[in-house]
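Computed from the coordinates by the stated procedures, all read-outs in this text should not be read as laboratory data. None of the values given here were measured: they were computed from a predicted structure. Cβ atoms are built from the backbone, for glycine too; each structure is taken alone.
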Structure 1
Amino acid sequence: MGDNPNLQNAPGAIPRRVFAELDSTNEEARRLARQGEAGPVWLLGLRQTGGRGRRGREWTSPEGNLYATLLLRPGMGPGAAALYSFVACLAVADLLDRAAPGAEVALKWPNDALLNGGKVAGVLLESEGDGRAVHWLAVGIGVNLASAPPRAPDAAFPPIAAAEVAPPPSPEQALDILAEAWDRWDALYRAEGFAPIRAAFLARAARIGEIIEARLPQETIRGLFADLDEDGRLVLDTGETRRRISAADVFFP
């Protein structure tokens, strides 16, 4: 592991630390938070040996892709902090607009970005708190810039990399773009709440107004992707009722 001090004053309002290798940027955020790091701080790993996605899934981490985590002390409750997943997705979409000009960029609820119909990025939020307030929040972001992993047997979408559209930025350059975009969306969220974030996400939402499947541990719900509610829950119109879903794996039949 090694910090790269040359990037401490890179664009964006939040300082950053760059590591040649880490087990995972989210794990480093956890360690720093428990050691008393006040944040906010961006952590960039040029290579990860133990990257992971939602529900403990492995996140393949070859060099050339973006592996970054923002460590925050958000000063808010768990529900409001969880909505930072949408803030992060919007920042990722802005990055992809720059990294893959002319490509179709869409956001898949709750935490993925699609590029020309393939999965190109994911967001993973992890935190600790006391049930009333979040003590620290790690906003993990992975983007396939230079390469994409093989498709997993249970993957809903084929993986894709920005390099399949245009020569990609380096991870350091990508973080410059991402950090500036984050600053804009975070300022909007803190000033005006979730409503403008929700509207911006819906404007980019994949398959809005179409039939999708939400796979929960005990059931699969098929219905029309009708909306996101004020808490960021997926609203599915099954024809008989409207279901509000807090967490699920979403598939496009």
Structure 2
Amino acid sequence: MQRNRVPRVRIYPHQQLLILHGPERGPSGHVHYLELDQIIGDKYVVTVHGPINPALSGEVALRETEVVRRRLTNGRLRPDSPYELAYAITSALIHRLEVFIEEVTADVWHLEQRVTGGQLGNPEEFLEELFQARHGLLAARTMGALGAEVYGRIAVLGARVSADDLPLVNDLVDQLTRIKGLADGEREYLQGVIEFYRARAETKMTVAAERLAVIAVVTLPITALSSIYGMNIIVNDTTRLPQLLAVLAVMAIMSALLLTWAKRRGWW
């Protein structure tokens, strides 16, 4: 069975085919796209699930329809039309999207606390965690936005949708648009955390570069003087203490002057 990579709607004379996706978190920040197809006829709704990743159980693919089945069994749901049943199934899928965003948001808050608290640990691993969270929010945002486009097309065409069912379609458009807005809001918040982390890291690098520059400036005249003093044009059979002390004094004075100059420039 071939996977449909994007949600879509196909309108036929006696039925409609809706293709939507739901999220499932995987290892290392991967987000599984669980396909849920609905064939809505005049008096029936048929759901098709999958294909799914072999690493996932079949219960994950049946999660939304199982919720609706329990409601039907308990008598809490009594749909009067196929679209009411499809509405319940899609609403369960939207609820899963909300739960998914809530889970990723919990990770975002934890990451924000680590950034502001300075408890970053391994920088590479922390940066990977940041982008994993952003990827999850982006996946939820995409599912919500594309799902809203699918139901928006149904609402605009009004094909095979009764006047009583049209408000349900519009409500699903509103719910999916809200999912998009929630994911966008959390993603912007996470982007602020990422920018704060990058600014802190870049500031540390800038300070380190300035200190290295000061060290280089201080040691440069010492290196130059010692190089000239140690050239072969100056040959001494024994160490001449006065001359050595004089050279060391010159080095110290030059370093002190350069340190004073760097301090006045605000380099350290």
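Of the structures labelled 1, 2, which one yields 4.5 when distance in nm of label points 7 Å out along Cα→Cβ at positions 130 and 146 is computed from its coordinates? Computed on structure 1. Please state which of the structures 1, 2 yields 14.1 when mean count of other Cβ atoms within 10 Å over residues 26-33 is computed from it. Source structure: 2.
Looking at percent of Cα pairs over 11 Å apart, for residues 74-113 alone for structures 1, 2, the greatest value goes to 2.
When volume of the Cα convex hull per residue in Å³ is worked out for each of 1, 2, structure 2 gives the greatest result. Tell me which of 1, 2 gives 19, 44, 23, 12, 1 when you compute P(r) over Cα pairs in 10 Å bins from 0, in percent, for residues 90-153 alone. Here the read-out was taken from 1. Can you spot which of 1, 2 the value 27.6, 93 was calculated from, given it is Rg and Dmax of the Cα atoms in Å, for residues 138-225 alone? Derived from the structure labelled 2. 1, 2: which one has helix-only ellipticity at 222 nm (-39500 (n - 2.57) for each DSSP H run of 4 or more, over all residues; to 500), as calculated, at -8000? Among 1, 2, the structure yielding -8000 for helix-only ellipticity at 222 nm (-39500 (n - 2.57) for each DSSP H run of 4 or more, over all residues; to 500) is 1.
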